[in-house]
Structure 1
Amino acid sequence: MPIMHIISTIRCVIKRFLYILIFLLAINALLWFFSALRYIGYPYSLDFGEGILLSQSVMLSHGENIYPAINDYPYIVSNYHPLYPFLCGIPFVFLNPALWSGRLLTLLSAIGSMFLVGRIVAKISGKIEYGAVAALLPFCLNYPYNWAFVYRVDHFGIFLSLFGLYLYMFPRQKGSIYWSIIPFMFAFFTKMTFILAPIACVIDLLFKKDKKGVKYLLLLIFSIGVPYLILNLLTGFGMYRHTLIYTANAFFLTRMIEGYREILEYTLPLWMVIALSIVSGNGKFRTLIMTYLILLLISLITYGAEGSDSNYFIELIFALSIGAIIWFPSFETKNINKNNFQYMQALALILIVAFCFQGRVMASKEFGQTHNLRALAESQKDVDAIVQNTDGEIISEDITFLAKNGKRILFQPYIMSLLAREGKWDQSKFVNDLKNGRFKLIILRFDVFDPNHTDKPGNLQEAGFDRFTSEMEEAIKEGYGQPYSPKANRGKKWFLYLPKSRMNAED
């Protein structure tokens, strides 16, 4: 019959095209992996937050409290819970501080997350090829791709969340879902927002009216609450203040809307595949996965906070890769005419290809470019050498220069300035020290003497700049001379300031 011949042809085309897609996605993953290896060995910062976390790892490796009071030096705020910087800092007990430890942990976590996504989908769908597609999909977007190169907590926390989800979905023994609480607990002590996956599990149990739901919730609260209380007691409740009280960033509705617009623009095809799959049948773990996705989508409200970045999107992208493939239309799908399922498969596959093409091809310039590393390293290498050979206290906008050279971290840009503007921190002592030229060297990425410089207060606040208050900038003008840029014609430009007293003495 003609209709059967058409269906058979569509089935054959879909199968072949699926394997072609897997091949292309695997090539992309290999490019990502080899790029990541190059970035791991890069000795200087790629992101503003790397130096901050590196400094915390150094402090923890020396047994120091990363949540100190902010009424005296060091003026720092640790926004995250301590597990990630602690693990990254273990090698620093024996080796000199460097960025490779955090970047390696991030890379391994990203690979682990890929494996878990693929494993979850393959076990539910019963098809290894579906698992392969789901595992490789996230790296078609620049957010998971680029953030897997840096010394940041996100990929590690996502791996722990997905590991907990996997143990909840596929317990090794009947009733052993409680083992999932362990990685969920570690995820929370990586970053507070990684509480969403365990909440989804609790909602799933309560929705199914499973008698284990209340017990699971109580164990989860106990497993998180007791260590949280102990850590706060050890830090004089500094962890609570740093992660909650000192992070009340200004909120911009327009920034939140832009964040939703951006992520939905890239991921809309996957949402459409999920809708298609749910309509076509009764997918297993539907309540769990959809609750997780909805919670993650709601959490993007926080993207409106000043200083937020695209790392907020990563967990949602991994979860979407599960949801888009886990119920992919097949012969086993219920409530669908067997003669029509190939058409639904074809439509779903077209949407997935559209997602890949839009993310990886149309936005290709957003992906990491390793050939820029040499040029980027030029000026950072010069500044690093100057820091290494400067005796005395140094303030640096890029804290990596200090942490990797064993210099004490005295001031953390942006967050302390934000607290000063919000009236939560008295900056007067620090401002006076700047006026008096206390610090032997100040390293900035802008010229305070330029009235139109890029860090001008209020100029780029929604992008997370304003790293120094106007009072601090005026104090630098008063206590320090005109800046100089080492070999400014190469790489990224830095502005170095010497105190006027030191300049006069050298003259």
Structure 2
Amino acid sequence: MTEPGARRARASAKGGGRSTATWAAALVLVLCATIPWLVQRHWDAKPDAATYLLAARSLARGEGYRVMGEPYTLRPPGFSLALAPIVAWRGIDFEALNLAGEAFGVAAVALFFLLLAPRVGNECALAAALALELQPGFQQLCNQVLSDVPGLALALLALLAIRWSGRRPSIARDVVAGAAIALATWVRTANVLLVPALALERLLAPASESRPHAAAHGRERGGMRERLRHATVAGAIALAAYLPWALQPPSGGGYAQDALASYATALVRADALDPDSEVVGPAAIAGRLRVNVASYVGLLGMSPADSRPTPLAWLLAALAIAASLYVGAKRREAPEWLAGITAGVIAVYYVPQARLALVVAVVALANAVEAARDAALRVARVRVADAAVVSALAAATALTFRADFLRPRSAERFAELGAIASYVASTAKPGERLAGDYGSVYALLLDRPVLGLQAVCNQRGDAEARRTIAESGADRVVLQLDGPCAGLRDLGREEARRGAFVVLRLREIAP
């Protein structure tokens, strides 16, 4: 064995066993101690988050998995089920809900450490975990009552179960791995991609000392059949558990209409709201790819969403891709397959959103740490290499950390939103019909149905939004003046304004 190879072998032996468990426990204690400084007392309002909370409130009231009284089938119910006890106990208390988000964040960071430590050692894994915890985008998601961070935590738990089952394959362990994947998919649909990631690992991962079963069978025909059998058992259990939800008929339109008809519609149809619209062709896919890649690359260089990626962003993206390709070729394990498949899906998705790339970004961070450490081990001893990687992570964390990690003016916006909701609630008349750009947000605060217009404005334009309002018979419309439906501000008489929010009167209601 060469000297760099011997160093890597000695270094990999450092990250496992009882020592890693002790480090993980210490990490959890430190992360829990930071929660009072990270949890926010207000809500950075998001329509998707409001939809989860509307469903959670319906569950807490014993009304079933519904949104504004209508069955809801776009997203699985796992996250709303997790929120329902909090809503039943505290109501729509955003500090309590953000605290739950931070708890999911602690779980995700601890599981990330456990996934990475056997690869790079405890010291480098700890530094990477702390870098993830203090990343502003990650903390923003922890405080928005969205399923991304809980979905990440359960995806990491499933990846750990896949690794555990692969080390000493058995039917019992495959069942556990399949159940972990199923649980992850019931919280976040994108986690269904864990199934092909598991299959690709079982079939293509190289034999190693960490997989005695695989090492024993190697690439022989019998060994491949054995791998295929174990992949089939775990994958079948995961899909069978998710199938009852996947086969639910799509919910109709009305007040509960979401931004999408379905995820499949958004991926393959020209109109994300219409499952009967034409299938996207090669030119449209190329256009999506061009826009999405530029958007995600821009995030690496901290570029504004509406600007072109900087040269630094392209450099960081190239380094992240190179590290991921290096580790992927070296290991061919489930985390790398999951990140690669997810990256391919979001690259051609109908819209780019930073949070959709969370799993990709987390795995890329792990790959960057491993690639950097392997490079350092070629020229330095283990302790020196670890110190270099830890120092680089600490410097990067210090450069990107922001104490105020939520969107600019989020607290002021939430105060304005609360004020306009209070005005509408105090002046609403029986039978009055309401519409708004962020319909689910207003519906959550007002506890009454509000027709949402955001999706129509974004996908089809203001003219179609005006037609939708006319058909709905809405009496008043609530708009954010710098929001997606700002072009509708001349729709009616301005009745009230609170900061960036305005109420438009379309028709008078008789007493």
Structure 3
Amino acid sequence: MADSTAIRDVSKLLTGSLLAKLFGVAALMLFSRVLPRDEMAVFPAYLTLIGIPSLFLSFGAFQTLIRKLPSLVREDFAEARSLAMTTSVVIVAGTILVCLLSLPFSGRIAVYFFRNAGEAWIVRLSLVGCVALTLSKITEFMMWGLGRFGETSLIQIAESIVRPSLTVTLYFAFGLEGIVAGLVAAQIVMAILSLWYVRDMLSGGRPSVYPLRRLFRESFPFYIDNYLWYLKGDGDTLLVAFLGPSVLAEYYIARNLYTNVLIGWYSLDKVVLERLARLGQMSDAFRARAAEIHTRVSETAVPAMMLVIAVAPYGLLVLAGAKYADATWPAVALLVVALIQFVNIAINRAVFVGLPGTYRLSASAVEAAAVLIAAGCLVPTQGIMGVAFARIVGPVAGGVFGYALLRQKFDLSLPWQPTLCALAASAPGTLIILLCAPLAHGAGAAVLDAAAACVFWLTAFALLSYALNRPAFDAAASFLSRRYRAVFSP
């Protein structure tokens, strides 16, 4: 991760993701203030519905694509095209079949999410969006495997304009129906644009069919893993939907801060996986790269996440207003989940690339089971706060299990001192702000209070880093000094 191309690739993805979120955040600020909670639930319901059908008959082909494509495209481009085309046909055909089979149950699905069978039209339109999402997801994995992070960034930027523009415009023209139509139309536009960026893999003559038996054999462990990954990732929304549309809307607002923060995680995770996949199976170079990744993430992402957690209450107030004040502590808990996910990046991707698929399946099973057990114990009494706490338990259990696998199978050891030092320097300021700072009233006051909290946190972090981790402090100071001279020196 120290090489300049890796840093540049992360920057491309992160820049595109940040720009992609700006218009979306503005649209969310509007809708959270003008829509009743029951109608606000259309957003998490739609996002949940369009992600489910591609699970059932994709047979784990998404994961096989990203696992094999980075090396295969450099060794045998014809076979890489064969893999890309065959997996695309399998996934799209399976998704369409599931969507068609789901149509007779659209009323029951609407009752689950909206407590109203009359909203079945939302489910039916969402199925159209699901096929478009599947096409976009296939191309995303192709570009990921091909290392085309610049193109991925451009698609994210385009989506940032298309989706909010269509949903806001059609809402003012047609109301709730316009929102759903805008979401689906935007997904179709993005699917077409995404296919354009991988046209070299999908055109130029029909490639040979990738051996289906080999594809299914390689993919099947990840097929089961798909369900587990969904349960530990987006399964919380399905669980909260059981509590009613109003609670679902509140959880969606709390989860939105977590989702926005994950843009950094996704950007880093994509590049880490693509770089480790280039190295293939476990080797000395693989171990060294994994250890380096873990150190860099600990020194940068951990403090950044602790600062975000500190100002989360102010961010939530600006995002959604006082109407969703009860979502504050669930939002903080979900940001802790994001912090753990950053720390787990090197572990998860080393397991995914360096070990057979059955080991990745085992790690996902442990994490999913931990989430479900914790949710079963906590949700009946704690509501959405219990869901958020259960989300914390899952990645902790999965990370510990994955690291134990790496230690046992390949004697891979990661340096934990940078992680502990970063937490020791950043956690005190975060706790003081969360527990002692008064909550602002109004979005304007929240912005000013967040600025003051950032100044306090940065001061405390600098002093504690100087005392606890002088080498890291000196390295950061030297980097900032060089950047300052590069920007401001004549």
One of 1, 2, 3 was used to compute distance in nm of label points 7 Å out along Cα→Cβ at positions 52 and 84, and the answer was 1.6. Which one was it? 2
Value -29500, calculated as helix-only ellipticity at 222 nm (-39500 (n - 2.57) for each DSSP H run of 4 or more, over all residues; to 500), assigned to which of 1, 2, 3: 3
Which one of 1, 2, 3 has distance in nm of label points 7 Å out along Cα→Cβ at positions 140 and 396, as calculated from the coordinates, equal to 1.9? 2
Using distance in nm of label points 7 Å out along Cα→Cβ at positions 108 and 420 as the calculated read-out, with 5.3 as its value, let me know the right label among 1, 2, 3. 3
When FRET efficiency 1/(1 + (r/R0)^6) of positions 164 and 276 (r between Cβ atoms, R0 = 35 Å, to 0.05) is computed for each of 1, 2, 3, which one produces 0.80? 1
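A short reminder: the numbers here are calculations on the coordinates, not readings from a lab. This is a predicted model, so every value here is computed, not measured. Cβ atoms are built from the backbone, for glycine too; each structure is taken alone.
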